[in-house]
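Listed after this line are the structures, all set down as structure tokens.
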Structure P
């Protein structure tokens with residue numbers, strides 16, 4: 001005769017977050033002879049049978065596996081039952097589970113403004129991470145920024161419902177300027193943005209600065225405000241090329257002084273280079289103020305650069321550079337040499353310029369697709385380049 005074994009005899013899904021699901025299985029086995037027949041069904045909200053439901057017929061030693069899914073949409077204990085009808089040999093399988101709210105993260109505040117902090121000093125501010133949902137909220141508080149550190153509440157955390165962790169961030173600037181940092185708080189939590197500005201706690205202040213090109217050299221001017229400075233001041237000057245390159249330290253910088261106005265003169269520049277000058281004011285043996293100034297030296301001769309974009313499908317930009325003041329003409333010609341447009345005909349100072357050609361002739365009509373030339377002329381010298389226009 002057939003006999004029935006149900007294993008396990010009950011299913012406990014434990015805690016399952018709302019919106020998630022869990023699957024568990026049990027087996028029905030005919031541990032007797034002949035044929036064991038029955039029907040698998042289910043009763044219970046949030047439960048479903050995803051395999052093994054309906055009628056079964058099991059020969060001696062045969063089994064069928066029933067898989068039940070618990071997918072809660074409401075919190076709290078939930079019960080159900082898998083009933084096995086059509087036979088008195090098999091016991092029903094009770095189901096138990098608890099639907100729990102998912103964790104929700106609240107970060108307060110989400111930004112920390114440290115304001116101005118003197119170099120060599122520090123300022124601390126806090127933010128709080130709270131699990132405003134259920135279950136367990138996990139994450140890691142971390143940062144990888146200069147001038148900032150986490151002095152409390154950093155690293156991994158695990159928060160139950162309504163639990164919080166307070167994080168303390170320290171801003172300790174080591175250089176002048178604005179410093180920003182993003183504190184990561186975990187995959188489901190909002191990051192915290194930090195901002196602060198390093199300042200010198202000194203009686204020296206740079207009130208104004210400007211730079212200029214004077215025929216064959218660079219001049220950088222600045223005005224100092226000196227309050228209660230008991231020692232002589234000195235200057236350290238360095239120069240680098242914008243975008244990279246070796247940093248040049250001036251061993252004995254040429255600095256002229258007239259009252260509170262100072263002027264640095266550099267006669268060792270190259271043409272058509274964008275330089276960044278860094279000037280440090282030294283008082284009482286330490287850096288009391290810093291200045292950074294950029295300037296581009298003029299070209300040695302007229303320069304005409306390739307237009308962008310090329311080919312032209314609408315308008316294009318034509319860039320050129322002048323070594324000195326003079327009458328400048330920038331004109332566009334067709335492939336036969338006929339002038340179709342004058343873009344510039346005026347006196348300009350030394351420097352870089354950009355002109356825009358909209359693909360039209362001097363009467364405002366669009367020109368046809370083809371090859372065109374643009375020519376730059378100044379003081380009897382000229383440069384010509386080719387461009388293509390597509391309609």
Structure Q
């Protein structure tokens with residue numbers, strides 16, 4: 001049995017149940033009062049106004065089969081990924097063209113073709129970065145690759161594609177890849193990596209699962225990473241203790257934020273700091289799916305607590321900091337796509353604190369949120385469980 005599978009089995013054993021129960025019953029009175037205070041604070045932070053009338057008009061631009069991510073080209077056209085392995089070019093009128101040269105992906109459940117972003121100097125080098133799942137020894141794992149985009153009118157394609165990063169180790173199962181990609185203001189390549197539904201890798205410094213990683217744009221290792229060592233995997237790590245980090249974005253101050261799905265309750269919005277440990281699976285504002293409790297962050301102050309936590313969950317799929325002029329009242333806010341909540345969620349940021357301000361019901365699972373060149377907000381539906389996989393453009397209601 002693989003190592004992480006053995007650990008998982010132990011966690012579901014009767015010994016684990018008893019041990020968890022003992023730890024929770026043995027919490028001191030002070031910790032319990034602290035947990036109550038945190039819970040009340042989180043509750044008030046999440047008492048957001050759910051819009052009865054949407055403050056925007058919604059235009060359907062195109063329709064896709066399980067879309068996952070999108071990014072704008074300098075000319076205003078869009079790249080959209082579909083989980084089954086297609087990279088689509090979307091024209092100004094919503095016309096679709098398939099881009100050739102995408103590697104074969106291992107499609108299934110939460111995996112397939114994932115994120116897509118442009119190199120900061122795309123206008124000069126035409127480099128596109130994308131993530132996907134590959135099969136190999138031991139199971140499957142996420143990878144990040146890049147290729148040069150050639151936009152010939154008759155044959156758009158990727159050339160010179162090569163893999164820059166891999167999740168290690170590959171594991172059985174098809175969940176919690178995460179593999180969001182972002183470029184920071186200093187030009188580093190940032191990658192979110194889920195713990196593959198195996199709990200303990202998030203705290204294991206010998207694997208890059210359950211981590212936020214910082215690399216150079218070519219996939220090499222910055223020498224000033226917080227855990228730089230002779231171990232090339234450990235040297236990738238910027239922060240640890242993450243579960244399924246599906247949102248990754250920088251705010252206008254150049255700070256990195258991350259949104260991740262909690263277990264049964266406890267979705268999180270985190271401000272990411274160098275070398276930070278965010279606690280999973282040792283702490284969480286939620287509990288395991290089998291009902292076994294997990295200590296709250298307040299019981300373990302050595303772990304960084306979320307700036308916002310959601311119970312009931314919103315199932316955050318993506319994260320954007322809005323900077324456009326179309327919705328001036330949203331400037332500086334975080335926008336999150338919600339899957340189970342079927343909503344666009346707006347979070348106000350106040351220095352180092354945050355609170356949910358508004359929730360806009362969209363009637364569909366929202367997989368991705370992006371800002372267009374003119375400040376319009378664009379959404380991708382998830383393409384299953386009642387959604388239609390549509391690309392939506394949100395503009396101010398006139």
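Laboratory data are not the source of any read-out in this text; all were calculated from the coordinates shown. Note that the coordinates shown come from a computational prediction; the quantities given were computed from them, not determined experimentally. Cβ atoms are built from the backbone, for glycine too; each structure is taken alone.
Structure notes:
- Identity of the structure behind -3000 (criterion: helix-only ellipticity at 222 nm (-39500 (n - 2.57) for each DSSP H run of 4 or more, over all residues; to 500), calculated), options P, Q: Q
- Structure responsible for 9, with relative contact order in percent (Cα under 8 Å, 6 or more apart) calculated and labels P, Q on offer: P
- For FRET efficiency 1/(1 + (r/R0)^6) of positions 104 and 256 (r between Cβ atoms, R0 = 25 Å, to 0.05) computed as 0.20, the structure of P, Q it came from: Q
- For semi-axes √(5λ) of the Cα gyration tensor in Å computed as 33, 26, 19, the structure of P, Q it came from: Q
- Highest-scoring entry among P, Q, by Kirkwood radius over Cα pairs in Å, for residues 168-271 alone, is P.
- If you line up P, Q by FRET efficiency 1/(1 + (r/R0)^6) of positions 88 and 136 (r between Cβ atoms, R0 = 35 Å, to 0.05), the top spot, with the largest value, goes to Q.
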